[in-house]
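Each in structure tokens, the structures are laid out below.
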Structure I
Amino acid sequence: MQRSTFSFYDWHFSGEMQELMDYANQKFDNENWRSYGDWDVPQMSKSWNVMVDEYTQATRPVMLAPLAEKPIMDTTGFEWYSGRIPKMGHAIQFMETDIQEFYELDIPQGALLDKIREKWFTKMEACIQGFHTELNCMTYQALSTGMLNYTASGTNSIPVQIDYRVPAKHKLKALKQKWFSDTNWTPNENADPIKDLQRMCKIADNDGVPYDHFEMSKDLYDNFLMHPKVTAAVQARLVPAAASTTIYPMNNQEIVDVLMKVFSIPVIIPIDEKSKWNKLGVIEEAKPSFEKNTVVLVQSGQFFRIKNSPSMYLQDTNPAVRISSLEGGRIAFLHQYSSEPYAEKSSGELWACPVMKNPNNLIIMKVDEQSNTGLLKVEP
């Protein structure tokens, strides 16, 4: 039976390819990065500058003589920080051999074409998901470290570094003793995790920093709730009359409830994120982007703006290629077609990075380090 040749070029021209890509992208409408920030207006320049909002804390007015001039309220002034928008991208490819595998199937023409489209859609969906995963990872790293720090990770990759200028006084260590003595989460009984969290809240209150909740890695969260200093403090509130040797069985929710109601600890949100790298054709588990031994105190709502710049693909007028785009044109795809050898390559790229609206409103603590001052570093 003679079969007609499948043409990616004609398929794209029909508009169905863009419809499938839009459908795939809708699956990521609730990606984690969207809860922290939203797209900024696209900009042609790859450089960005952000004016950091100052703290304007209410102070008491002074007593004045009848004709005295009013003193100007002392404020910290405005500050700027800047950086460049990095480019990320990857591609999928369909070769002649991929198509031929489907031609070997003894199925009707309509079913054959559906199989080819399904295979392409599966690859494209994973490609699109990769961009959203990267935005998640960038957001988590920025939130938990106050920086973006990417090393070159494979073919054609480059390092990326952005310092968000989180104030030194908001970069903390555990006071006196780190929470765990080794990487196996062996608790340090001289540590006091509850007091460390309370200290973060006190610093925020003193500096006028709005906050809503804590965030920490899922591993840290689980081991924090099992820390002997935490369980002992909670048990003493749940069963005040119990002897110190009595073990009262507590579930995580009971511990959290006591932390919130008795110790005034805000909600703690565990972050459990995983991703994979493709390094030189080998897929590997990537290190979690949210630092596993870090606690952050953050406000609710949009903490970031996603700076972005349009791809040059959108300006390509070559009739031999086709262009698709997602997220208002921010994620762009260039579809190239080859007759010899027969192949279709879809290259996607995105120029974007999360930028903090106000780095002053982030407080970070590394609990695997300790300091007599509780500061990550002491400024001269």
Structure II
Amino acid sequence: MKILVNAFGISSAGGITVLKKTIYEFLENQENQYYIFVFSNQNILNLVQEFNNIDNIHFKIYNDYGILFRLLRENLYFLSFVLRNNISLIYNFTGTRQLLFGIPTIVKIQNLLFFTKKLDLIYFDNNKKFLWLKQIWFKRFIFGLMLRFTKNIEIQSIHVKEELSNFINVDNKNFFVKNDFFVDQSEFSEPVQYDFNNEITFLYIVGPHFYFPHKNIGDFVKTMIMLFNSGLNFHINITLTYEELKRSGLWNDKLNKITSFLGYIDSKRMNTLFRNNAILISTSVIETLGLHVLEGVLNGVLCIVPNESYSENVYGNSVLTYNLFDCESLMETIMQLKSYNNSACHGLILDNQRYICHNENDKYSNSLSIFNDVLKKGKIDV
């Protein structure tokens, strides 16, 4: 087979991690040829370098000139490329698709930013309707239109289908739930040690789009201030620089002395953060998967997430939760942990690990399996 992989739009660490895992899956079939279209950025260039000498992996690198340029290239140029190279299937990695090509097409959904109504409330409550039109409504309209013409949709968890059902008819679609975080029980780390009489370390792992409303970092900062004022002994490790936070207007300098501003860190350095008395906090309004939380569970630390449907689907019932947008609820969940002994903490972590292992391994394990299923069953978009 010849596969066109549309990875325009992939730039952040999470997207790169999933794309890298997928390319390794491609290598299981050396007869296929993969043409991977990407926009140039440092993360992508590092990835290209890693697979530079693989004969059946062909990167096509372009500069990013915005969403309209991207849509034109994905349709006009891709059509020419498909015809010239006898492409068997198009694998769209970032939610868009081509119109009227008449060949098997799969759209992978890795971002629900445009498909959650709860995010609309943040914009409206902060009187940012124009920004909502620009960042949410326009892309919701474009991406939603494309999904209406899409038959084959790859998702990372079943809750993605539920969220999409609020905007499109999902009954006439073929959904493939794909494992993007394959783990074996043996790969999980032993739970770290907890003694809440000592200093607690809060981990807040977030990428360059932290200022987008769906990351909801403001609630994390407000809760940390409340805990600071309460006299709790804690430290913060955050994967942003002080300059990034200061420019965003979302930070409070009162927390500077108890915060390590780590900036971007790679996966090897990330593992050093998961140590004794560490608690990972996520305040995301919506996630398709939430790799940072899965990494936390994999490395044996307690995680606190919003009590939303995506949390239950991806992380299970044993994960610690709080009510979304409620800083007092988040603080209460944290303070309740002070009554937990080390054994109770380990029980929660081990339950999380068992659920994730079962849940992830119950999905499609390889993109090639989805490709073959689509082609064999004739699930073709027209």
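Work out the source of 1.00 here, i.e. which of I, II gives that when FRET efficiency 1/(1 + (r/R0)^6) of positions 20 and 124 (r between Cβ atoms, R0 = 25 Å, to 0.05) is computed.
Source structure for this number: I.
Looking just at distance in nm of label points 7 Å out along Cα→Cβ at positions 108 and 372, which of the labels I, II belongs to the structure with the highest value?
The maximum falls on structure I.
Which of the displayed structures (I, II) returns the greatest value of FRET efficiency 1/(1 + (r/R0)^6) of positions 156 and 220 (r between Cβ atoms, R0 = 30 Å, to 0.05) on calculation?
II
Tell me which structure, out of I, II, gives 1.27 once Cα Rg over 2.2 N^0.38 Å is calculated.
Of the options listed, only I reproduces it.
With FRET efficiency 1/(1 + (r/R0)^6) of positions 188 and 332 (r between Cβ atoms, R0 = 41 Å, to 0.05) computed per structure, which member of I, II shows the largest figure?
Largest calculated value belongs to II.
With Kirkwood radius over Cα pairs in Å, for residues 68-171 alone coming out at 15.0, pick the structure among I, II it was computed from.
Value 15.0 for Kirkwood radius over Cα pairs in Å, for residues 68-171 alone corresponds to II out of I, II.
Match the computed value 28 of relative contact order in percent (Cα under 8 Å, 6 or more apart) to one of the structures I, II, and report its label.
Matching structure: I.
Work out the source of 0.90 here, i.e. which of I, II gives that when FRET efficiency 1/(1 + (r/R0)^6) of positions 100 and 180 (r between Cβ atoms, R0 = 41 Å, to 0.05) is computed.
II
Consider the structures I, II: one of them gives 4.6 for distance in nm of label points 7 Å out along Cα→Cβ at positions 132 and 268 as calculated from the coordinates. Say which.
It traces back to II.
With helix-only ellipticity at 222 nm (-39500 (n - 2.57) for each DSSP H run of 4 or more, over all residues; to 500) coming out at -11000, pick the structure among I, II it was computed from.
The read-out was computed on structure II.
Determine which structure produced the value 15.2, 49 for Rg and Dmax of the Cα atoms in Å, for residues 164-251 alone, calculated from the coordinates; the candidates are I, II.
That value comes from structure I.
Only the coordinates and a few stated rules stand behind these numbers; no lab work does. Here the structure is a predicted model, which is why all the values come from computation and not from measurement. Cβ atoms are built from the backbone, for glycine too; each structure is taken alone.
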